[in-house]
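Engineer: As structure tokens, here come the structures.
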Structure P
Amino acid sequence: MIIIGEKINATRKAIGAAIEAGDAELIIKTATEQAEAGADYIDINGGSPKEGQEAKNMQWLMDLVQANTDTPVAVDSANPEAVKIGLGLAKIKPILNSISLETDRIEQILPLAKDHDCMVVALLMSDDGTPMSKDDRVTRADDLIEKLTGIGKKIDEIIVDPCFLPVSADPGSGRTVIDAVAAIHEKYPDVHIGGGCSNISFGLPKRKLVNFALLSQAIYVGMDTGIIDPCIPGIIATILAAEAVAGKDEFCMGYVTAEREGRLG
């Protein structure tokens, strides 16, 4: 599974404050902890409402994270200037997180995806808002995959984010997104699928239990990417166990190796 560590995001209170204060120590600690926990990529989001600040934050964060870990980054922004800076500074092939079917976003971000060697998160949002049904998700995936392959992206450079919605607001949203993952995986077996999985548990107590359940079920039907906090106790073990049960870990060697390395807890 491709694990994208989600913690360096300005929407998180402590991280936002650290960025504002130029607290390099906390950013480095957060990046290295995620890398050591098993993140394959470190997501970097320096969002700011101040004019021109997000691009400056992106440069500072990119320099800081890459100077202190060997883990590649996911450039996370809807700001074209910040995206351009992040992709341009990446030392190892990065992920662009994300592009969607929203008019402003696709017009400004698609050319950047074309101009840089990167993977791309294809978020299934459009001008009509969030997809609600399985079929809507598949249709939007068709559209975004066509646009991305049309600019030269390989199918395995695309990560489709099917939009994980809270089951607390709609009890059927979990089943719908899992069915959508299965349908997209069947149609495009080489495309990656996954995204901000923890959205599924918003508003519920002991959220990690719901997140773990989602991971297990979605991995079984084809999800292979997660924008998650890899430092949450048990989350890596849950992913490895789910992959073993789903037949995605040959002879369960990933699971067994993780136990030998003390990563199962």
Structure Q
Amino acid sequence: MLPDDLIRYKKTGRQIAILTAWDSLSAAIVEASGADVVLVGDSLAMVALGHATTLPVTLEQMLHHTQAVERGFTTALKDQPLIVCDLPFLSYQCGEEKAVAAAGSLLKNSCAAAVKIEGAEPETIAVIERLIRTGIPVMGHLGLTPQAVHRLGYRRQAEDSLSQQKIIQQALRLEEAGCFSIVLEHVPDALGSSLKKQLKIPVIGIGAGEDCDGQVRVTADLIGLNAKQPPFSPALIEGRQIFIEVLQGWVHQQHLAKNSTKSSSEQEYDY
């Protein structure tokens, strides 16, 4: 799949489904689910690496995990989901040259076909335009942008008309700059619906209402692996508790098991 296929999906009214993955095991599960796009999000800093925010994850770690994700795919290349990789904090905020080198290294050394960048300030727009001129497709990200956690927190964004108009103008600038889609996170439903109608590129919602061109979710949230869920992404199953109970049962059985007359090292095996 190519980034432009998502624009074609929007034109035909086909909803887009995006899930995150962070290693080969999660990638295989997400691929088998039929997701259109696999996002190697910097959320892996929290899901897989135990950080409190997305800020600590490095470019090298993003590449490492993207390579692991591609190794988890089992179908032919033409049938695989599109891989989009987040550019981590400070990999693109420090100028166009550094951003091209960062994004280029991800695409050169993995099967990622596009990068995702947060925000739409003038400096960010300049970086996006440069990346696209270089041949690197870019997915935008507006609303709650986790890399700006120290300024925005994790609360819902664009609650008033002025901030909603700002996001609309930013989205239009991202489209004009050449982004092939935009993630819109944790904003009022009406804003997601409005942008869907105004933009020619897909609006991918996460906590932005159901009237978007598609939805993206952190896979660990949907299957209930995290101890705490975001308000806009309730767990579909209580995966964490299910797995704990199953493993507790196995551990309990091992504790009750009698010692065999021979240790495993003493047993004979046929090869």
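Read the figures in this text as sums done on the coordinates, not as results from a lab. As the structure is a computational prediction, the values presented were derived from the model and not from experiment. Cβ atoms are built from the backbone, for glycine too; each structure is taken alone.
Engineer: One of P, Q was used to compute helix-only ellipticity at 222 nm (-39500 (n - 2.57) for each DSSP H run of 4 or more, over all residues; to 500), and the result was -13000. Which label is that?
Structural biologist: Q
Engineer: Just checking, which of P, Q has the largest value of mean projected area of the Cα convex hull in nm², for residues 11-82 alone?
Structural biologist: Q
Engineer: State the single structure among P, Q that was used to calculate FRET efficiency 1/(1 + (r/R0)^6) of positions 139 and 203 (r between Cβ atoms, R0 = 30 Å, to 0.05), giving 0.60.
Structural biologist: It must be structure P, since only it matches.
Engineer: By the measure distance in nm of label points 7 Å out along Cα→Cβ at positions 43 and 227, tell me the structure among P, Q with the highest figure.
Structural biologist: Once distance in nm of label points 7 Å out along Cα→Cβ at positions 43 and 227 is worked out for each structure, Q has the highest.
Engineer: Another question, if that's okay. Suppose you compute Cα extents along the principal axes in Å for every structure in P, Q: which one lands on 45, 43, 35?
Structural biologist: The correct label is P.
Engineer: With Rg and Dmax of the Cα atoms in Å, for residues 147-234 alone coming out at 13.4, 40, pick the structure among P, Q it was computed from.
Structural biologist: Q
Engineer: Taking mean count of other Cβ atoms within 10 Å over residues 35-42 from the coordinates of each of P, Q, which one would give 26.2?
Structural biologist: It was calculated from structure Q.
Engineer: As an exercise: mean count of other Cβ atoms within 10 Å over residues 3-10, calculated from one structure in P, Q, equals 23.5. Which structure is it?
Structural biologist: Derived from P, not from the others.
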